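Some structures are shown below for you to check.
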Structure 1
Amino acid sequence: MELEKNLYTGYLYAYFRWIRPGQDLQQVYFALSRDGLHFVPLNNNRPIIEATLGTKGIRDPHIFRSELDGKFYLLGTDLDANKCKWHEYMAYGSKSMSIWQSDNLVDWGEQSLAVIADETIGCVWAPKVCFDKEQNKYAMFFSGSEAGTTNLKVWYVYTSDFVSFTKPRVLIDKKENTSKAKWGKIGFAKKWITFIDSTTVPVEGSYYRFTKNEVLKTIQCETSNHVIADYTMVEPLVAGERGVEGPCVYNLIEQDKWILLLDGHLGPNSGKGYFPLSASTQELKKGIFHRLSEKDYTFPEGCKHGSVMPVTQDEYERLLRRWPSDVNDN
């Protein structure tokens, strides 16, 4: 039930926020943009949706309009990470996915906690979806460890209603680190190269998948003619960017321009939060992206790993009325 592209007039960005280590603002925030690059926070950059179940922390929100029923869904990682016990979180925590549903983007139902992980999976992080036309269902991807370890993989399930889900299967497995690759010059190389934060987008009849290499802290790009299987590598180190995660990809309305958001968190991108890169369709197909100058975009203070979706004029105005800000672009 995707709308015609010419009905869209703006963009909605859902995110969580970060101040400093141990002070993540782990709820759902919204921002609006007319051009997909200059975003103004709603509600004066205060939370729009707050978790009441699970850990009561929400990270990595993914918002989208369902092609099956036209409703809006918001998925998020059920994780309070402010104690910074990352090994514990990976091995044992956050086994459910937080989910909300709305008919109009401003009235959201109660939070539900969907149990996604089985006994073999230690955590369920960073949900993303892609509609699989061959299956007429949504594939939902998430990052998850081998239970009791910090070996992370990307998994997937299928769903048509975001209530019931298929058994999780591995999408991108760990692989032995035979080249002894590592992050930085100090310390030992890990035995395994592991992967997290994967998002897949359709582009002119094919699918392009962007995934974080958790060992090197980089983003790789792959392509296939199917949502799940038969991917081949396009570019193992997108734009040469390091210390990044949480890729989000969207097409600018009626333009031959794709935006790739990366969440800078280490090394040369430490503390950056989300920043945009751009590519034409033909460049995207080659994994070529160009980092934009800071004068070319505006993002809310402290914004982190999230998602961007197009909205209609009515939806844009409805969001502004419900959560006005002292600053807006109208």
Structure 2
Amino acid sequence: MSKVRNNSIDVAKGLGIILVVIGHVMSPVMSGHSVIEWLYSVIYTFHMPLFFFVSGYVAKKLITKPIAKIELLKQRLIRLMVPYCVWAAIYLPMKIVMAEHVRFSDEYKWYSFFLGNNPDGQLWFLYVLFVISVFMILFVTKKNITAFTILFMIGSFLAPLIPYSIGFTSITLTFSLYQIGFFFLGTLTAVKLDYNKVTTNTTAFIVSTVVLIAYSAVLWIQKDDVWFLQATVAFCAVYICLYLSSLIAKTKAKAPFIYLGKKSMEIYLLHGPLLVAGRIVLPKILHNTYVYILILSIVSIAISLIISLVINKVKIARLLLFGSK
């Protein structure tokens, strides 16, 4: 009996990758633009927790499928660490030659590669996802998933207390630990809860929306993160995205979001180098920062999709660049 794919999860991934790209486009040009800085802070409160939640949801097979642990470890190694290494080799020359156009232009320390600090800084996600996956494969079962979820959600709430100086520019200990609870929450939802019932509670949606609006207002007034509210707000914002995704998945508007969701990993891997090129070309043409953010976001996603179509036709390229067989 074939399992039906959860379209709302793909929609959520589609929404998430749009937010990720916009955030990366905003990062180098937001200084001095109060509205953009505010939007950036709001987006960065929850866009990666959203991705870790859906990653945890689809990773339920790590504790439910009757596959040998060594085989699961091999699959995750290929899927996550092969592209982590290959894209490092591709991106490092760009980081050296075009240092003024990359997001993290500080001097690169070779040993930091083994601690998640990829030359393509945004690929910290693959590294952290791999570490979590290894832990889950080795120690987590359907019986103890609830206990681990509670433990790591507490860790997500307390993570902002860890000094940001522990780590590197693109990957810090506090930011990494902040994500783990959301991954386990996603797996717990997939394994033990009714996803459709959980994500379609209108009361929870309204409360979450009020919390997000209130927090956004505080950010606008105070111009600084309120650390002890971050995980709570992220949880509420993730719920909003999941609720909206469930609604969109029932409409005709779902198709483009589902497509982006299915291609989200490929967009994530490809858009970084494209943004570097865009930062060289587009500022000479587009002088309005808001238009620049909009155009570069759309163009980088569109070109990523086109390139991915070509790469997917070549088996070895698909394996090396996307970790996909």
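Computed from the coordinates by the stated procedures, all read-outs in this text should not be read as laboratory data. Fair warning: this is a prediction, and the values are worked out from it, not measured in the lab. Cβ atoms are built from the backbone, for glycine too; each structure is taken alone.
When relative contact order in percent (Cα under 8 Å, 6 or more apart) is calculated for each of 1, 2, the greatest value falls to 2. Work out the source of 15.1 here, i.e. which of 1, 2 gives that when mean count of other Cβ atoms within 10 Å over residues 169-176 is computed. Computed on structure 1. Each of 1, 2 could give Cα Rg over 2.2 N^0.38 Å, but the derived value 0.93 comes from 1. Looking across 1, 2, the calculation of mean count of other Cβ atoms within 10 Å over residues 113-120 that yields 14.6 traces back to 1. Work out the source of 62 here, i.e. which of 1, 2 gives that when volume of the Cα convex hull per residue in Å³, for residues 25-64 alone is computed. It must be structure 2, since only it matches.
Work out distance in nm of label points 7 Å out along Cα→Cβ at positions 185 and 249 for each of structures 1, 2, then name the structure with the largest result.
Sorting by distance in nm of label points 7 Å out along Cα→Cβ at positions 185 and 249 in descending order puts 1 first.
Here distance in nm of label points 7 Å out along Cα→Cβ at positions 145 and 289 is compared for structures 1, 2. The highest value is that of 2. Which of 1, 2 yields -22500 for helix-only ellipticity at 222 nm (-39500 (n - 2.57) for each DSSP H run of 4 or more, over all residues; to 500), as computed? Going label by label, the one that fits is 2.
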